[in-house]
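In structure tokens below, several structures.
Here, each number is a calculation from the coordinates, and none is a lab measurement. Bear in mind the structure is a predicted one, so any value in this text is a computation, not a measurement. Cβ atoms are built from the backbone, for glycine too; each structure is taken alone.
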Structure P
Amino acid sequence: MGWTSYHATHYKRNGSIDRKAELDYELFCHEGEDGHKLVKSSMVGAVYYAAVHHPKGHVYGLVVLTQTDMKDYYNFYYKDMSEDMHPFYYDCPQSILKLLSPTDYKGALEWRENCKKATEKKKSPTALSNLPIGAQIQFRWGDGVKTVVKHAPAYQFKRPFWFNSADGTYIPAKRIPSDYTVVEAAS
């Protein structure tokens, strides 16, 4: 259940580690030896999701957390978990979930359900990523309530960001609690 680290061998043109290629190779280069075969894989942020064919005939989900550290010779780190461990990462693409075999494992069923809920939530018109620039939301922050406005990418931000004009700070979208309220959806 710990992390594995080694020196990466798959890189992108810009010099960064190609995490998907690295794991496709590292985890499945010896497919014939243990019988586990990669059906499909995908990266969502720094998390690798895969559908894996087990030697007994069923297809299960695999979640692998990744990290890189270009300052060290051992520059690639990963931690793998099967779906029956109920990993708390729910961004698995639906295209991978559809390939998985039916299961009776409680942890796997809960994980699959949470992945489906996360996908539905992202489709909602009130999802943070779907709100237009200028939208204003409120949420509880400590003992008070914060109001933030969505701004277009600027300065060091490559994506839209949430700004609190009251104290001149920005809040990363991943830090905004899920129980926020849309105050004003600009158009």
Structure Q
Amino acid sequence: MNSRYVVLAAEGHSPVIPQTAEIIVGLIAFSILFILLRKFAVPKFEAAYQARTEAIQGGMEKAEKAQREAEAALANYKAQLAEARGEAQKLRDEARAEGAAIIEQMRNTAQDEANRITASARAAIEAERQQALNSLTQEVGTIATNLASKIVGEALDDQARQSRVVERFLADLEAGKK
């Protein structure tokens, strides 16, 4: 064993239990350290803690405000998107209706044009038929007059007589058809 411990143990002092002077010096040093820490360090810690709390609280409030603004912007965006979709649907419907009206108008115009062309063609055919009938009547009249002249043996040069003979011949032809 160490000689010092032996001496202390011999004097009656325990190495585990401190002496009274050590306790008093320790209490004074602790008190001074406590007062210094309480006067200088603790207020700085409190100020830092308060600033940190305010920063966190302000950040949370800013985050909540930003969240509310983001939600409002999203709702506004969704409303605008829905409005734009509705307007696009309305424009599509109007375009379809307008397209259908244009198609109907074109169909009517084409039908009118077809009717006009058909009527024009019928009129042209009727005019050509009438012209052919007149030409044929005239030729038949000439042939009938020549034939009647040969049969009768005299010339049928008189225009009135020729017309009567041609009309009678054509009437006989029509009566024969029926």
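Could you tell me which structure in P, Q was used to calculate mean count of other Cβ atoms within 10 Å over residues 104-111 as 10.0?
Checking each candidate, the match is Q.
Among the shown structures P, Q, from which was the value -32500 of helix-only ellipticity at 222 nm (-39500 (n - 2.57) for each DSSP H run of 4 or more, over all residues; to 500) calculated?
So the calculation was done on Q.
Taking 0.90 as the value of FRET efficiency 1/(1 + (r/R0)^6) of positions 64 and 120 (r between Cβ atoms, R0 = 35 Å, to 0.05) derived from one of the structures shown (P, Q), identify that structure.
P
Where is mean projected area of the Cα convex hull in nm² largest, in which of P, Q?
Q
-1.33 is what came out when log10 I(q)/I(0) by the Debye sum over Cα atoms at q = 0.30 Å⁻¹, for residues 16-79 alone was calculated for one structure; which of P, Q is it?
P
For structures P, Q, calculate relative contact order in percent (Cα under 8 Å, 6 or more apart) and state which one comes out highest. Kindly include the intermediate steps, with their values, before the conclusion.
Numbers: P: 14; Q: 9.
Sorting by relative contact order in percent (Cα under 8 Å, 6 or more apart) in descending order puts P first.
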